[in-house]
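Q: In what follows, structures are represented as structure tokens.
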Structure 1
Amino acid sequence: MDKPFIFMIIVGILLLTVSIKPTIQVCKKTNRFAWSLLLILIVLFIFGYCWVLYYFTFYGSEPFVTTSVSFILVGGGTFVYLVVRLSLKSILELERSAQHQQFLAEHDSLTNLPKRKKFFNVLNENIEYNQPFILFLIDLNNFKRVNDTYGNNFGDLLLCAFSKTLSQHLSEIAKLYRIGGDEFALLLNSTTQDKYDLCIQLINKAVQKPFLIYEQTIRVKLRIGVSYYPKHSMQTNELFKQADLALHEAKKTQQQIVIYFKDLSIRADNLFDMSLLIKQALKNEEFELYLQPIFSSNLNEIHGAEALIRWPQSDGSFISPEVFIKTAEQMGLILNISKWVVLETINHLKSLKALGFIGAIHVNLSTRDLESQDFYELIEQLISVDPTLSDSIIFEITEGAMMTNIEAARTMMYKLNDRGFEFSVDDFGTGFSSLSLLRELPINQIKIDRSFIKDMLTQPADYAIVESTLFLASRLNCKVVAEGIENKALRNTLTEMKCDYLQGYYYSKPIKINDFILKYLNEEIGGVV
């Protein structure tokens, strides 16, 4: 080109022209007036550049002037282009960063599933637009035991594998969310029976094959709670609560799936009301401690007693321990009750010892107690005041309580055993892990469950179980208490079988502390029955 200024001005025009599109993008993203003004200026600059090009081409000017102006114009076009492109790049990077941060805020870092906050946002949107849906709350059965057995990293990999497989199977009909821990939520945007059946079919298909983690095959069983919108409720929190109640019912009854029904809410309300009464009873000291004596079979005299909590009412009736203990466990109040029993037992031990009682009081512990560092610290504090306390208290734990969280049970039992406390397995034989418990845990005593004792004289199978338990205990150097002794024939038979200790209504029902003192400690310890 013989006139280089023409080429330079055209380059400037092109640079301004290609700056228009990114400037429009910046305007839309920032919504700032300054960028809109710049867009107008760019368009005006293009017209100005075209006029200068026309003037120089047809009218000419001094070479120095045309060259200088051409350099200025191409430099201006370059400057505008760079400013716009770099600004757009920065804005896009900030936008991507914000989107990434939002993704992290809304998605679980382990499974990459949307998490609780996103789930509730979607739930609210569906309700706002009146979109019928089915809510599934899904829980991995016994996941805690997997974590305790194989470790947290193993558990995390299992959650990843499970969530990935389930998402793949359900991607076309439903959306999966991780609510927390091993609990997931599934939203199915339909309430037809066909879609529900298909969803359940796909869920079962997803867990049909075992998962392979670190060369270990793990089969996953699910518990599922279900609620419908708008059939069950039209409120977000209520729908979630209903599905959660259904999930708890599925766990409790060992069913795979429970669809919400009204009685679940009634039960939950009753549970809440009972928990308030329990709190009030603890505050107002309404509970009473009863003792049921445990007799030495060969000497036929008191060896110890089991501490049992009772809740008397103003009309003379009692609320059954089966009712309020179960409620306390479900509502997280059992630790408060256990602490009360321990403190009340220690308080009465002083007067019992003063009257000559030399046995030990059996105190029942729950799963929550075994998991509680707070409970252990209480025992430590009590031992620091009275180092002989471990000689006066035996902790009773049911087989089921130990197996609920075996690692926590093992840790707590060994810590308390190191402090001198002994342990008795209550309801021995009613589960499936009795023998492994005797091997793994510091157990000094076995209590044979009353279900084996009551019919042992007429049922050969029960007799054989009792006989085998006594033999096993003697070989393991464990003492044995037989519960449910209700007649003389049972007492005589178990005495002949060399069962160490006997407990039951034949000797005494649970009685108040004062009645216990009057009946067994009034004269001298060891009254014959």
Structure 2
Amino acid sequence: MLKLPGFKYLIRLAAGVAVAAVIAVGVQTPTKAAGDNLVIAFQADITSWDPSVNFPTGQGIFKSVFDAPLAQDNKLGYIPHVLTKWAYAEGDPLTMHIEMRDDVTFHNGDKMTMEDIKFSFFDRLSDEVHPIDFAGVWGAIADFEITSPTSATLHFGRPMATVQEWWNFLGSYIVPKKYYTEVGHDAFIENPVGSGPYKLIDYQRGSRIVLEAYDDYWGGAPKIKRVTFEIITDAPARVAAVQSGNADVAVNVPIREAIRLNDVDGLTGHITPYTHVYYLQIASKGVMLDDNVRAAMHLAIDKNAISERLFDGKAPPLSLTVPKWSSGSVDDYEFPYDPAKAVEMLAKSGYGPDNPVTFEFMTTNGAFTNDFDMARAVSGMWKKVGIDVTPTVIELSKYYELNNTENQPEVFMYNWDNSTGDPEIFTGYMMHPDLPFGSWRTEDIGEIVRGLFGETDYAKRIQGYKDFNVKVASESKAIPLLQAVTTVVHKDDVMFEPIPQGWVMPYFMSRN
């Protein structure tokens, strides 16, 4: 039976194919796994050693080398990490007081102070030559007033309800001000220095990342002393690496291979839902402005069948654009699968099997697990009710380009990343008309989401998002599909527990 562990999350630190198959696809022979070493067959190289970049796939690597200000508990709640206290001033949502640990050191021996946090989340915003990817997020901080080496007061120019969530999200890592400013940006990314549990000792672009335990890590020395990420972009080669014993862990393997390898003696496979959602992003233009067409699109999709067929039933079907266990979910809401009703809705607008509606439907192929197969399954279901579209494949980089130039396709299938679990960073960012991903750009939606972005009362904000999530789904202005799953296969002597964000974190692993 495939092992599907329960949710034991972050609490501590908030192939039968020959090895020649690996060489044949142009990947170096992996380092032989043994002892207190760990070799991970990983699907992608990082884009930069500047940890402020937007690169969801590499978060497990970044978190090994750098520290974020906060961590998360087993329910995705926020707990102290480098920061020990963070709270708004009473009655003032534009002022926050923060305090940090006094025992954190960088890999070069320099002690971390509040100057490093200020530099990472405030000073770097003014660097026009090497801007950080999330300057728009941290631009809410109008002033960062350091009151001692371990304390500061933040003054916001506008309400930022999710500051704590962003402090353990994409690009939110602390870099050493002194070292960075002395060597410069380019030299820093050539020889990065962090404060995380591992330090980088060797990097071969597109091939290999080697990390060594930082024994002076404030959270305690890692149990695994050396970690090698072998960059193997070809999924069958990752399977070959773990099955042949040249890797201890293989990440993002095909679903069928995770199932098969789980039955191989000495290996364990995991298929685990995590904090990503598959959904159909819909632009407020063309035939998508027809309420009946959008409703029919949604009613015609058998989400359970897609999960069973493509994910062995392990990807939970969604009625809202948030995971069912997240704070923005509504337990008693369920959008129906009703193809007969879909036909009725299309008929109201003059469409049907003999006069099908058509529109632009784009997807990626291989950027996310089963992305193209899902798009084909959806289009096949649509054809049965009178929606005649064929998915067009584009590269993910092209999709980002279309978003940034406001030329979004009418419909695009996307895998939304949100390791925080917060509904603002799900539906809020999906639907905000002033942000790149907000493809539904009508004022009624804009008015609601802008108000929620400015709401700093947590209970009111979460209830507001629950109501908003139901509105978006019931009006099919974004169509949720499935909660995404991650796959990991590892040797039985590797102690590994999946976490809800889907990251592979060597610091939390050990070997028998």
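Q: Here distance in nm of label points 7 Å out along Cα→Cβ at positions 93 and 325 was calculated and came to 6.6; which of the structures 1, 2 was it taken from? All intermediate terms of the calculation are to be shown ahead of the outcome.
A: On the way: 1: 6.6; 2: 3.0.
Answer for the origin of the read-out: 1.
Q: While we're looking at this one, here's another question. Output the label of whichever structure in 1, 2 has the greatest value of FRET efficiency 1/(1 + (r/R0)^6) of positions 173 and 469 (r between Cβ atoms, R0 = 30 Å, to 0.05).
A: 2
Q: A further question on this structure: If percent of Cα pairs over 34 Å apart computes to 60, which of 1, 2 did it come from?
A: 1
Q: For structures 1, 2, calculate distance in nm of label points 7 Å out along Cα→Cβ at positions 189 and 357 and state which one comes out highest.
A: That would be structure 1.
Q: The value 65, 55, 35 for Cα extents along the principal axes in Å, for residues 37-340 alone was derived from one model only; which of 1, 2 is it? Write down the numbers at each step before the final one.
A: Details: 1: 131, 47, 44; 2: 65, 55, 35.
Value 65, 55, 35 for Cα extents along the principal axes in Å, for residues 37-340 alone corresponds to 2 out of 1, 2.
Q: Looking at FRET efficiency 1/(1 + (r/R0)^6) of positions 53 and 205 (r between Cβ atoms, R0 = 25 Å, to 0.05), point out which structure of 1, 2 has the largest value. Mind dumping the intermediate values first?
A: Details: 1: 0.00; 2: 0.95.
Comparing 1, 2 by FRET efficiency 1/(1 + (r/R0)^6) of positions 53 and 205 (r between Cβ atoms, R0 = 25 Å, to 0.05), the maximum is at 2.
Q: Taking mean count of other Cβ atoms within 10 Å over residues 277-284 as the criterion, which structure among 1, 2 has the greatest value?
A: Evaluating mean count of other Cβ atoms within 10 Å over residues 277-284 on every structure, the highest lands on 2.
Q: Given a value of -18500 for helix-only ellipticity at 222 nm (-39500 (n - 2.57) for each DSSP H run of 4 or more, over all residues; to 500), calculated from one of 1, 2, which structure does it belong to? Walk me through the numbers on the way to the answer.
A: Working: 1: -18500; 2: -7500.
Computing helix-only ellipticity at 222 nm (-39500 (n - 2.57) for each DSSP H run of 4 or more, over all residues; to 500) on every structure in 1, 2 gives -18500 only for 1.
Coordinate-derived values only; no laboratory data. Being a predicted model, the structure only gives us computed values, none of them experimental. Cβ atoms are built from the backbone, for glycine too; each structure is taken alone.
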